[in-house]
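These are the structures, in structure tokens.
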Structure P
Amino acid sequence: VAFTPIFITCDSNYLGNISGVAAHINHVRNVAGIDSVGLGGDYDGIDETPVGLEDVSTYPKLIEYLISQGNWTDNDIIKLIGGNLLRVMEENEKNARDLQKTMQPLEDMIPLEDLRKYNFTECRYLDMYPSTTTT
């Protein structure tokens with residue numbers, strides 16, 4: 001769950017707060033399940049934060065708030081604060097090891113025109129292509 005205010009509040013004039021972020025986390029948990037939720041404050045990608053969650057040092061306040069609601073077990077909290085992330089990364093590493101036994105890495109270049117076609121944000125680094133193809 002990112003802490004981007006507009007994602008939390010749906011109101012561009014309101015930054016939100018800990019209870020709003022907790023409600024958002026609870027919603028994701030209710031829809032996707034506890035094994036599919038984690039924290040990703042997005043502090044390196046946002047200029048404004050919900051009140052009370054100005055940086056990662058405020059995570060304990062959020063966790064305390066969730067625990068106070070009475071429907072979060074210790075195991076749920078462990079999953080939320082990193083357990084799910086670690087599980088997914090470990091599964092991906094296992095899958096990568098299994099794939100490496102059966103195939104070589106794919107190093108095909110994606111055609112530049114395909115990158116441009118689906119580059120909706122202009123946030124792709126295209127300098128890896130020879131200048132003769134970047135007209």
Structure Q
Amino acid sequence: MTDINRSFKIQAINRRFLPFDSEKEKEWQGPFYFVQGADCQPGLTYRWTGTQRIECTPDMSMKWDVEIEATRAVIKKLNQMQPKPKFFIVCGDIVDAFDFEEPFRTQQENDIKQVLNELDPSIPLVCVCGNH
């Protein structure tokens with residue numbers, strides 16, 4: 001298991017999000033906010049040409065620097081926020097490649113994990129994935 005994969009772990013069990021202390025969180029403590037993002041989807045911009053999606057083949061060169069840098073900019077802004085958000089929730093498609101589109105799927109997963117790992121550790125990350 002790579003180091004980047006070790007830093008990502010399942011933190012939701014039995015409809016509970018483990019970083020939140022259920023005793024501490026069950027009563028209103030005052031105002032808070034969270035940030036919601038969606039569709040990081042590295043590779044999407046490169047694969048769409050106008051109205052048509054380019055299918056992946058193992059010999060093609062794929063690019064997803066546009067989406068990685070956009071996600072990195074969001075993470076940088078989140079890290080600068082004061083006070084810190086209660087959590088950051090990312091919904092939708094986390095990567096663009098489907099599971100049968102290797103090696104792109106694994107590469108996109110590793111790259112997006114690396115960027116999301118730049119999030120301040122005091123801000124819990126919640127991922128609610130889309131269909132791929």
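Coordinate-derived values only; no laboratory data. Since we're looking at a predicted model, the values are computed, not measured. Cβ atoms are built from the backbone, for glycine too; each structure is taken alone.
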Computing distance in nm of label points 7 Å out along Cα→Cβ at positions 9 and 113 gives 4.6 for which of P, Q? P
One of P, Q was used to compute relative contact order in percent (Cα under 8 Å, 6 or more apart), and the result was 31. Which label is that? Q
Match the computed value 11, 38, 32, 14, 4, 0 of P(r) over Cα pairs in 10 Å bins from 0, in percent to one of the structures P, Q, and report its label. Q
Assuming 10.8 is mean count of other Cβ atoms within 10 Å over residues 17-24 as calculated from a single structure, say which of P, Q it is. Q
For -8500 (helix-only ellipticity at 222 nm (-39500 (n - 2.57) for each DSSP H run of 4 or more, over all residues; to 500), calculated) the corresponding structure among P, Q: Q
